[in-house]
Structure P
Amino acid sequence: MEIAGSAPASGLVDTAAITPEELGLAARNHGMPLEALRYPITPVGLHYLLIHYDIPAMDPASFRLEVGGRVERPLRLSLDDLRARPQVTLPVTMECAGNGRARFSPRWISQPWLTEAVGTGEWTGTPLAPLLREAGMLDGAADVVFTGADRGVEGGVTQDYQRALTPAEAMGDDVLLAHALNGAPLPPQHGFPLRLVVPGWYGMTNVKWLARIDVVDEPFAGFQHTSGYRRFAADGTPGEPVTRMDPRSLMVPPGIPDFMTRERFVGPGPCRLEGRAWSGWAPVVRVEVSVDGGHAWAEAELDPPIGPRAWRGWSFLWEPSATGRHELCSRATDAAGNVQPVTADWNLKGYANTSVERIAVSVGDGPAPAHP
């Protein structure tokens, strides 16, 4: 494995190269260890984490959420004001749009995710729609812009972190202004004291350290919409924006791992495979498993749903017909007919690489035990 001296000007590197810039990002962000797929609700410390800029210093006593722009009644709400409003708790699966980026070749210089950038939390907060109705959006509203308290430079642009939704998207029944995760106040790294939670959408939409909501009469053209989260072609042409999570299934790694390669070792005999699958477009209705690298597929058994916006558990009893090396895969299908691809289409910045994962497993008695 090569560690390159610096990031090339083009922003693309060979899969074999790791840049110091990527190592720096990987040191401050983290994925969910895939064995944590065993938990229906991800423990907070295991939930994936991506911080664009810095974690801002936030004082909950002086915090005020500003709601303005093209509204009849601008609002200024304290954390206590928000907690006094009707509360909802939802299990929501959240995934980084760059999950799988490091599996593309060549790949864009950014957070080098493999497949672990996901987690499911129980988010508690007040629904956004009643608050927007109270503020009274004026006619001609084009977008609702959400501004975080984190600030930095990206693509040569100094900016607050901002994302936007259309009024119809922002008025969704399950969009929350969340102040708690898994029954406790938001940790600093997850957006304390307040964040936006938009179930079904990739993580970049769920603005942390939420400070302002502005209704605007022109489509939002901020960096994160026009230059950030789009499926750019190889020549730099902006493609479709990244929005909802595409179907994906991941497997709890069976057996025990090799320390460096993470190849798995399982003993002979029946082996219960299990995992979780999700989609931001519609509930998962089918998961298939392959034990021969994707040549043949068999249907897995699905667990009961834990919520309409959360991943769904699955299991499959595998009875290896032979010892030796096997390649395990799984793929998800949702109720809208979207099927996880064996190989996803490449895009410049490496978004939404939902290619099926491939887990190398050796069946047998395993390597010889170490001598004391």
Structure Q
Amino acid sequence: MKTKANAPIEVDPHTVSKPTPISRPLRCAVVGVGRMGRHHARKYAQLDGVELVGVVDMDEERRAQVAADNNCPHFATEAELLAAGVDAVTIAVPTIYHLKCATPLLEAGVACLIEKPLATDVAEAEQLTALAERTGAVLMVGHIERFNPAVRALQKAHEGAVDENSPAGLVPRFIEVHRVSPMTFRSVDVSVVMDMMIHDLDVVLWLMGGIEPVDIQASGVAVLTEVEDVCNARLTFDAPQGKCIANITASRLAMKTERKTRIIGENGYVSIDYAKQSGVLIRKTANEVQMEAVRDALRQGQDLSDLDYSDIITIEPLMDLAEGDQLEQEVTSFLGVVRAGKTPPIDARAGLAAVRTAERIMEAARLDWAKP
């Protein structure tokens, strides 16, 4: 079924504050030190110019262990952390607690890196967005695939492109995404759209210059859980440079793991393998001479069945030489914008757009369920 785009939230520009640069060492903390949060704590403890001032978790044994591992204090509440003094915080609690945990921190002007997705639904994502913009506190969303070396390389490959709406300068016309894996029995309380597809929604929206789809068609199936375990969505974008279709499939019931994106544009092709952190780029301009020769041969009726297509095109590897793993790159990026008082690369509005698109996909899929 189809759904149409929702209107974005409006924020009074007269009430919007700006982040303030920080030059001294940053006092950092982590709220929620479960599966992901403990890794954030470790990164903060290791980075130069950072003091890990504590971790917060409802589970006393867990927070005490992570605090001991990283030689820092531990707290039971955000209020205790604020009393100790903090500049920047990773929020890695379950998504249903994002708004509750982030609100006192943002109101106090503390920068927040909130693990994906930004919130459980659009209403909460809008509240967080409005709060961050009103207080001027930095709010960055942890869509970690943006820091995958292949995605970073894709961005760098065409920096300075004439078409600023396309990070890759590709003018995308079709995007094909597959993110599938066997069931891990984690995050089974939420749809595969919010659990897995949300990664790709963020990247696709970024590729489209931040615009949201004008139309969505989706189909999903609940197999082991009460929500979608498999979902396919077809997103239609009306970009200034022309229409683009994104076909995205997510499944947590596959027999193997695959995380790939293919982008076909008017002037090139990109293939990215997230798992291998690699990709290839084929530019139309780099292969124009060979392509024209092939077209001439075809016009003349020549038999080209013995021609190896891969021999006549130039394939460029997508490479990113930045040091550090994805999480380190994400945390470093977050701390960089906190120090500079700048807007983060994945701000609240980007996180809101991903949640809004995910919600529309789930609504479209469930309309099919409701059919008699």
Structure R
Amino acid sequence: MKVKLENLAKKFGEVIAVDNLSLDVREKEFLILLGSSGCGKTTALRCIAGLETPDEGKIYIGNKLVNGLPPGKRDVAMVFQSYALYPHMTVFDNLAYPLKVRRSQKDEIKRRVKGTAELLEIENLLGRKPSQLSGGQAQRVALGRAIIREPRVFLMDEPLASLDAKLRAYMRAELKKLQKDLGVTTIYVTHDQVEAMTMGDRVAVMSQGKLMQVGSSEELYNYPRNLFVAGFIGSPSMNFIDVIFETRSDKFFLRGKDFQIELPRRLGEMALNNAKDFKVLLGIRPEHMVIGNHKGHYTEDTSIKAEIYVVEPLGRDVLVNLRLGDLTLRVLTPPPFGAKMGDNIQLSLNTAKIHMFDRKTEQSLLVTKQA
């Protein structure tokens, strides 16, 4: 079932929670609303559910305008971070409750509870109370109570946030598989970019109530449309350096305070077409820089001189913090890493992976792919 938001707006007093949000959620899609606390993602979800009334805009579920419908008439099921299980009821009765409210027959209730429990592998928990469940078990029961209603749309508000890291990683995979098996359109709110990037068919990034970009994980990572998305997606986050964009002798350069690099012609021409000012921000991810001079796409003969500030071993990688003048840059490099704090090194950038942003508008100068 498709979900469509048209120019959705919601204020709480003087605070704009959702600001002119338009979004199309495709049938059977797993769409993630991603952003930091206070960005408006949960408010948007609650508007879809009917738990909040938008000040402006339209909400469609299927082809039906649902703005005037109460939550129970929208045929959506919401899963919360807090599980919201009835503590005095067994798991069986918690699962059965939505069907009892609808006055379903006892045989049908028994059959659907059994089927849902088997799907979630909680058959052995049906006689327990919520206080006797682990966090992961309680989350499965909460999911089961939503699934058993057979809604047209699932709405999930940070359902894995209360779980420990190991269980959260396990449940991410389980939930993604479950959504594909059920084929139900799902809108999932999270502030965790790992959840967003690994689970969603597409990710909608929000900031201050606005939709910044929507696209696949690969599109957001490789083609961020603005400075916010570039800095928000990816861990460790992207490095940004103030530079001047120059053209000389039919070549393109980025000139910093203590360095300059030549751009590939394709990127230079694209930036030239889009730039309104030659003062731009260079963006480069920590994994797209290397310490030392390297051939290929890297800036072999225009590498940057920097000083090692802090070295952070991460196991699979080493995160090296560098000082370039008064700027700190972060580089991911494989172990072993022999250089020490205070050493001077040469830093090379993969020029094919460079990003450039207008300093005033913060929009990308190099986006070649529409999200």
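Taking distance in nm of label points 7 Å out along Cα→Cβ at positions 56 and 360 as the criterion, which structure among P, Q, R has the greatest value?
When distance in nm of label points 7 Å out along Cα→Cβ at positions 56 and 360 is computed for each of P, Q, R, structure P gives the biggest number.
Given a computed value of 79, 55, 46 for Cα extents along the principal axes in Å, which structure among P, Q, R does it belong to?
Q
I have -7500 for helix-only ellipticity at 222 nm (-39500 (n - 2.57) for each DSSP H run of 4 or more, over all residues; to 500), calculated from one of the structures P, Q, R. Which structure is it?
It traces back to R.
Hey, Kirkwood radius over Cα pairs in Å, for residues 48-199 alone derived from one of P, Q, R reads 18.0; which structure?
That value comes from structure Q.
Given a value of 1.0 for distance in nm of label points 7 Å out along Cα→Cβ at positions 224 and 288, calculated from one of P, Q, R, which structure does it belong to?
Value 1.0 for distance in nm of label points 7 Å out along Cα→Cβ at positions 224 and 288 corresponds to R out of P, Q, R.
A value of 2.3 was derived for distance in nm of label points 7 Å out along Cα→Cβ at positions 88 and 272; which structure in P, Q, R was it taken from?
Source structure for this number: Q.
Here, each number is a calculation from the coordinates, and none is a lab measurement. Source: prediction; values computed, not measured. Cβ atoms are built from the backbone, for glycine too; each structure is taken alone.
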